[in-house]
1. Have a look at P, Q, R and say which one yields 35, 26, 13 for semi-axes √(5λ) of the Cα gyration tensor in Å, for residues 194-361 alone, as calculated.
2. P, Q, R: which one has helix-only ellipticity at 222 nm (-39500 (n - 2.57) for each DSSP H run of 4 or more, over all residues; to 500), as calculated, at -25500?
Structure P
Amino acid sequence: MVLNHLWIAFFAVGFLAALAQWITTGSADVFKTVVDGTFTSAKTAVMDLALPLAGVMTLWLGFLSVAEKAGAVQWLARLIGPFFARIFPEIPQGHPASGQILMNFSANMLGLDNAATPIGLKAMESLQSLNPRKDEASNAQIMFLVLQTSGLTLIPISIIAQRAILGAANPADVFLPILIATYVATVTALVAVALRQGINLFDRVILGWLGGLTLLIIGGVWLLATQLSRPQIEVFSKVTANVTLLTLIVTLLLIAAKRRVNVYEAFIEGAKGGIQTAMTVIPYLVAMLVAISVLRNSGVMGMIVSGFDVALRAVGWPTDFTAALPTALMKPLSGSGARAMMIDAMQTHGADSFVGRLSCVFQGATDTTFYIIALYFGSVGVKRTRYAVTYGLLADFAGVVAAIFVAYLFFG
């Protein structure tokens with residue numbers, strides 16, 4: 001029901017915003033912009049997202065099938081079983097979903113979106129097999145999805161690369177602020193959903209894993225900040241993700257071969273589901289991206305930013321960050337849209353300006369909540385999302401607030 005109301009609201013608010021522009025400026029071109037945007041977004045959903053996703057899904061579901069046949073997924077499930085048994089109590093011990101979720105989180109943290117999405121969709125499918133109400137999101141699915149929307153990323157490769165293209169003096173200087181902001185969003189997501197689901201956060205296993213992960217991140221940040229220069233951090237970020245991914249693939253193939261798995265047949269067997277999954281999500285992607293396009297092209301974002309600016313000035317608060325807000329507002333709606341906003345902010349204000357850097361931190365702090373909900377729930381036919389949208393947006397809000405504070409700390 002939440003998605004139903006939001007979907008209608010996107011169109012209604014977009015129409016009212018376009019109407020307001022027509023009345024105040026006398027230009028009717030805004031209606032043509034909005035309508036043209038719907039056709040463009042529908043084409044983008046199919047040609048630029050769903051069809052490329054089919055190829056990526058085919059590739060990575062094939063590798064995931066090899067991993068399952070080799071026993072790697074089951075090994076991961078046993079490794080993290082004690083922790084996942086606490087935050088995903090609906091998943092049986094040793095179930096493949098646990099290993100798939102961990103592999104998905106690992107790929108996301110390394111910034112490997114092309115690998116993370118297919119594995120994540122497979123994990124959602126596994127969680128759906130445990131779901132007694134197929135049209136309603138289960139607690140485990142909501143926990144998984146909200147953690148997805150928090151967008152925990154250790155190595156923001158694409159953002160660093162874009163800063164380098166636009167002439168930033170130190171392209172990797174947003175590395176630590178992004179890591180801090182996205183970690184705040186992730187912890188907020190975990191704690192909020194755990195409280196809603198009645199999970200005991202003071203359990204020794206949960207505290208141990210969260211404490212260990214926190215220390216690992218703090219230690220990694222300290223090592224990178226004190227032992228490597230800015231250019232070295234950039235090189236490290238680029239190399240680590242790709243070397244890790246290639247090493248993982250080769251290792252899985254060798255383990256499977258050692259265990260006498262017919263690797264080629266296992267790959268083909270898993271790859272067959274890639275195209276079907278990609279085709280299943282097309283209606284959901286078209287519906288969501290078209291609605292987002294109406295909201296974006298009608299000028300709603302500009303009105304919201306102007307409102308923030310006026311309100312903050314009225315209470316005497318600083319407003320030098322409001323020019324970066326379009327990136328933050330767009331990110332839950334569209335990753336490509338937010339990226340365009342980030343690039344525009346750096347081109348307009350400078351890659352090394354406060355606004356330019358903050359836009360980059362916003363881009364890396366969270367993920368595309370509505371796209372993820374449409375993609376992941378759409379792939380398994382879940383229609384009743386319960387509180388997934390609300391808590392996903394809560395994680396986004398925490399990431400945005402953390403991004404503002406950390407940007408002032410590092411760059412203010």
Structure Q
Amino acid sequence: MSLKRLLARVAVLAAASVALVTGAAAQSGEPIKIGFSMAMTGGLGGNGKSALLAQKIWEEDTNAKGGLLGRPVKLIYYDDQSNPSTVPGIYTKLLDVDKVDLVVGGYATAMLAPAMPIVMQRKKLFIGLLGLAVNTEFNYPNYFAMIPSGPEPKPAFTKGFFDLGMAQNPKPKTVAIVAADQEFSRNASDGARENAKAAGLQIVYDKSYPPSTTDFAPIVRAIQATNPDILVICSYPPDSVGMVRAINEIGFKAKLMGGAMVGPQNTSMKAQLGPLLNGFVNYEFWLPVPKMQFAGVDELIKKYQSRAASEGVDPLGYYMAPQAYAQLQVLGQAITATKSLSDDKLADHIRATTFKTVLGDVKFGKGGEWAQSRVLQTQFQNIKNNDVAQFKDIATQVVVSPKDYASGTAIYPYEKAK
């Protein structure tokens with residue numbers, strides 16, 4: 001081998017060695033362990049598994065860039081089975097056995113609330129994922145909510161729904177409110193009552209049902225007997241399916257229905273219900289409308305969708321993926337800025353900072369809620385069948401409120417959209 005070729009090969013090997021050493025140095029030492037519970041089975045499992053895929057993508061993206069504080073990050077999580085009673089034990093195990101550095105909240109109001117006493121006792125930072133008004137009763141200063149319900153979360157959740165109704169001519173006069181006897185649904189129905197009062201609507205039906213309910217026909221018939229102009233439904237995924245089916249089977253036709261149903265945001269549930277959803281108006285947090293193409297969100301959605309089939313999760317990910325990724329973006333950016341894993345330092349930084357996320361600018365305010373509300377209300381329109389592909393086209397799910405993000409107009413009353 002000539003001297004020239006030998007020197008060239010030595011140079012290549014030296015460069016490779018430097019790259020290996022640099023990469024190792026970028027992520028040396030023990031990983032930063034971030035622990036949480038996640039609904040991977042049970043009624044919330046569909047959304048929970050969708051969130052978890054986005055969180056794994058954040059973990060991979062962060063480690064590909066060198067980790068945090070020169071250390072890799074590692075997510076440690078356990079299935080809470082959509083059962084609130086499992087949550088305290090999971091967080092105790094994460095902190096006492098797994099010795100995680102930080103904890104974040106799992107998915108859903110009903111799973112976040114039982115974690116709060118553990119978190120508060122240990123004085124840990126806690127960023128919840130899609131929990132409605134979780135901190136209203138606790139008033140814990142180190143809690144932050146990754147949900148765009150804003151500083152008045154309970155009424156904000158259905159405000160757009162009521163605003164849409166009151167913009168019609170003639171205006172509705174009566175409202176029915178039905179809710180699951182669960183933390184989220186109780187909070188949402190509290191807010192619906194506030195909105196009904198502010199709008200001057202008469203509440204003609206206001207009842208809750210046990211989470212174990214499977215037959216919703218008697219509930220729908222009881223609501224129908226009160227003949228409300230609008231119906232607010234505050235439900236978790238299994239209930240949402242039951243309510244939509246019962247309403248269609250009985251032929252109940254209030255002028256506006258929906259508002260606070262968890263579940264129809266999930267693509268698999270949309271496909272399951274298909275045309276039965278037409279006309280329902282319901283909340284959303286992000287959809288690929290032109291006004292919500294924030295930096296990084298398109299890249300995230302592409303990565304998510306490329307893996308969704310193999311992971312067995314919601315094929316589109318519009319509901320959970322941006323929220324779950326942004327939850328960890330906030331934590332990661334705070335760690336980088338403070339150069340610390342101190343819960344108090346991180347919380348102080350989060351309170352004072354506007355974060356750049358896949359959900360756009362996120363600023364926290366009172367009670368750790370978003371400083372400004374950005375709950376969307378969308379209407380299902382022109383769903384033809386049970387094919388998943390049609391839901392990639394947002395023409396089947398039109399953003400009707402607020403006006404700043406609207407992608408179309410509402411069909412009113414409900415019957416005209418069937």
Structure R
Amino acid sequence: MKKLPKKSNKYELLSPAGSFASLRAAIDSGANAVYFGIRDFNMRAGAQNFSVADLKKIDEICKSKKVKKYLTLNVIVYDNELKRIEQILKQAKKYIDAVICWDLSVIELCKKLKIPFHISTQASISNSMSAKFYKKLGAERIILARELNLKQIKEIAKIIDVECFVHGAMCVSVSGRCFTSQFLFGKSANRGECLQPCRRSYQVKDEDGNELKLENNTVMSAKDLCALPFIEQLKEAGVVAFKIEGRNREPEYVATTTKVYRKALDKKLSEQEIKESLKELNKVYTKGFSSGFLIKIPTADDFSKEEHSSSTHRKEFLGKIIHYFDKIQVGVLRMSSGHIKIGDEILVTSDKTGLIRMKVERLEVNNKPVKQAKKGDEVGIKIPNAKKNDKIYLVVEK
């Protein structure tokens with residue numbers, strides 16, 4: 001069995017779970033808690049998400065590792081949805097530890113059903129008076145607005161337990177208040193449907209058709225938040241829960257970010273360890289790193305020049321495991337594309353396995369050792385704890 005990273009009791013690390021694969025990756029990588037959404041009612045409608053029927057399975061997976069479960073019901077809610085929201089809460093109550101919400105109707109339903117609730121960052125809580133208001137309402141915790149600095153966080157943390165985003169995508173507008181996606185595509189950010197038009201490249205034209213060439217044409221694309229270099233200051237500010245954004249991201253993103261921040265919460269990292277950790281974070285999806293509003297007001301340097309990910313590594317699909325032999329822990333990979341050789345780094349993933357990242361030490365084709373295999377081959381690889389139908393990807397440095 002793989003040894004889990006040590007988990008600190010003092011600080012809670014929340015990781016995103018947009019699928020069962022990401023859920024397992026988060027748990028295996030050391031998360032204290034996971035947050036996830038029910039389809040139609042959370043701020044990441046584009047993620048795989050879960051159904052009410054999945055809650056029992058989520059509970060079973062998390063309970064065995066003593067991981068807390070937070071259900072996000074953090075979109076704006078309409079009258080015709082209130083009955084369904086109440087039904088979801090009634091069914092979810094025995095399987096979750098708290099609800100993340102901000103619409104007062106959901107807060108009222110949580111109070112009625114006696115379900116603990118945390119106030120979402122969508123409420124944009126940015127001052128002590130607001131914190132006191134939600135505390136009086138019965139909130140156990142508030143997830144702060146992204147537009148706060150360390151000094152402001154410290155004052156609010158004296159009033160109520162605070163949760164703070166430490167890594168992931170940043171909104172170019174005041175979080176969740178942008179209407180660009182709604183205007184352009186009819187997809188509302190406040191319903192979790194944002195298509196992120198801010199990430200795109202743009203050209204400037206006047207009414208006569210004259211164009212301006214911009215040095216950086218991704219003029220609205222914010223870099224990702226990365227609080228790792230000053231995580232100790234967040235601890236000192238009184239933050240009790242550290243949150244990773246990314247329910248739309250792949251399991252390898254969840255695993256890597258969780259492992260890095262797990263280590264940073266359990267001990268004070270040296271400068272060298274921070275540099276090494278940043279290299280790891282750069283291997284998975286990123287738009288470049290920024291301190292957000294935590295240290296200073298963002299400047300032009302906090303906008304990304306990449307329309308897509310600037311990660312240093314990417315993955316290439318190789319195929320699926322068509323047979324798995326538990327006793328010897330060997331999987332037979334049917335190569336659908338590409339090639340693989342000894343020494344390559346691979347990702348093995350599925351909803352049942354979560355994520356395995358490993359180097360290939362031995363390959364066999366027709367029960368004979370080989371140095372490499374290609375498309376069309378059925379190749380044996382020793383992969384601990386894998387399963388039939390797991391997908392295998394080659395990790396490639398860009």
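Each value in this text was obtained by applying a stated rule to the coordinates, not by laboratory testing. Just so it is clear, the structure is predicted and the values come from calculations on it, not from any experiment.
1. Going through each structure in turn, the value belongs to R.
2. Considering all the candidates, the number was obtained from P.
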